[in-house]
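**Student:** The following blocks contain the structures, represented as structure tokens.
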Structure I
């Protein structure tokens, strides 16, 4: 059976400003799982990466010099103009959706390059489980943390905020941080919908949540390694999502209630353009 190899550069990249780059790696992984499933390919990762902190990748790490590159994603961020970025992102999605559905002409090992940050390109949870299991140790740590809080509160809502490099994002969109008003509105909606919700909050800038503690919200800020945070967000069924790929990939599955920022990375504009195109997850509440 032919093999699909994840992009070696994407798997190895972990420098500034991305640090772990886990969200971007999972975007790439998920698209490759979807493509491999549709076209009957085995999945391979050419080098070790921090994906092994959330998934058990030990059986699929393998390098080969014989693979052929069959797709490279075009950038949607050649400009600082949000209307142009939105249009380019939509075209990017259409190109990738077309590629996803095209059959391979030969039985060869292949690779692709790109983020693939669009909802309709993502696999469902059962497809993922057919290819990969969780990292058992970290999964159990996350489950223990989750069970500890959910034993005392039936309405735990998991919350994520991204600061640091989002203050001046490398995608040329400037400040992509979500405003406090997004979280106030989200917390208020959860207070209306659920009985005494407990907001379990994660961030690379945990002090962001200090102003909300002064209000009518039951907030607890958690401080774990990033892989545990991702697993907690992924396994949760109620969530207020940020606009980072780290949180977006964790938002895709297992959710009975999900709030997303309406404009995605286009956080500081009033033009209601979702960037990336396809940022909205099916069934989500948009604020």
Structure II
């Protein structure tokens, strides 16, 4: 017989602790909450037939009784819960079996999606989730099952609070390969001196300057979810600046090779609205302060 999960440690083990998530949801689950659109009407709170409101008095107890994990957190931590809001109770034959491994998988897949694509559910079918971690074709369903609401409306800056050193080695290795917002920045280390077209010293200077600035590292300051406002103010879209520079200054054969190797998503094309890299003042770039790797 399989041992029962240690429900008391569930949220902490998967990295979604009170410090990481509760305080964000408290502010998010309010009517008319500004840029976060969640409100109580977005949820369908539903528990298994053995739910007891007098006994099940915390989020972990609700999860054990079949309430979606994020719904359980919101139920106890969301502000201004309407007095007439009731927990719906399933008929016994409709009770949900709680599979702790699916909850773990759902939270990691959510995190992976946010980290790698800056969206709650990644586009496509990431091989790392479907194959390496053996989540299979229903990996996205595991994310959806975390809540009855639209998970894309949840706060997402908690992604920054996860300690990557606590993840498995294979997960750390995969995450080190790329974070959202870094594909063009990361590709620059594969640009060799011989790849520059003739008479492109401005491109050489710009690319060298960006590499000095980023130190070829991955930064929360540059991740779309947590990007620093002062960087946006100075650079606008740093990726479009780099793309236009690559299109103008790098041998098309080299760019095609980098695209084929999936170092680049596509062969860069000219971006006329971001052609100011040639005169861009690199000295204005704010210091990066929050590294991921």
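Derivation of every value follows stated rules applied to the coordinates shown; laboratory data play no part. In this text, all values refer to a predicted model and were calculated from it rather than measured experimentally. Cβ atoms are built from the backbone, for glycine too; each structure is taken alone.
**Student:** For FRET efficiency 1/(1 + (r/R0)^6) of positions 95 and 255 (r between Cβ atoms, R0 = 41 Å, to 0.05), find whichever of I, II sits highest and give me its label. The partial results should precede the final answer.
**Tutor:** Details: I: 0.90; II: 0.15.
The maximum falls on structure I.
**Student:** When distance in nm of label points 7 Å out along Cα→Cβ at positions 79 and 111 is calculated, the result is 2.8; to which of the structures I, II does this value belong?
**Tutor:** Structure II accounts for this read-out.
**Student:** Which of I, II yields 60, 44, 33 for Cα extents along the principal axes in Å, as computed?
**Tutor:** Numbers: I: 60, 44, 33; II: 76, 43, 28.
That value comes from structure I.
**Student:** Any idea which of I, II comes out highest on relative contact order in percent (Cα under 8 Å, 6 or more apart)?
**Tutor:** Numbers: I: 21; II: 16.
Answer by largest value of relative contact order in percent (Cα under 8 Å, 6 or more apart): I.
**Student:** Could you tell me which structure in I, II was used to calculate mean count of other Cβ atoms within 10 Å over residues 71-78 as 22.0? Don't skip to the answer; put the middle values down first.
**Tutor:** Values: I: 15.1; II: 22.0.
It traces back to II.
**Student:** Match the computed value 1.9 of distance in nm of label points 7 Å out along Cα→Cβ at positions 127 and 143 to one of the structures I, II, and report its label.
**Tutor:** Here the read-out was taken from II.
**Student:** One of I, II was used to calculate mean count of other Cβ atoms within 10 Å over residues 215-222, giving 15.0; which? Write down the numbers at each step before the final one.
**Tutor:** Details: I: 15.0; II: 17.6.
Answer by label: I.
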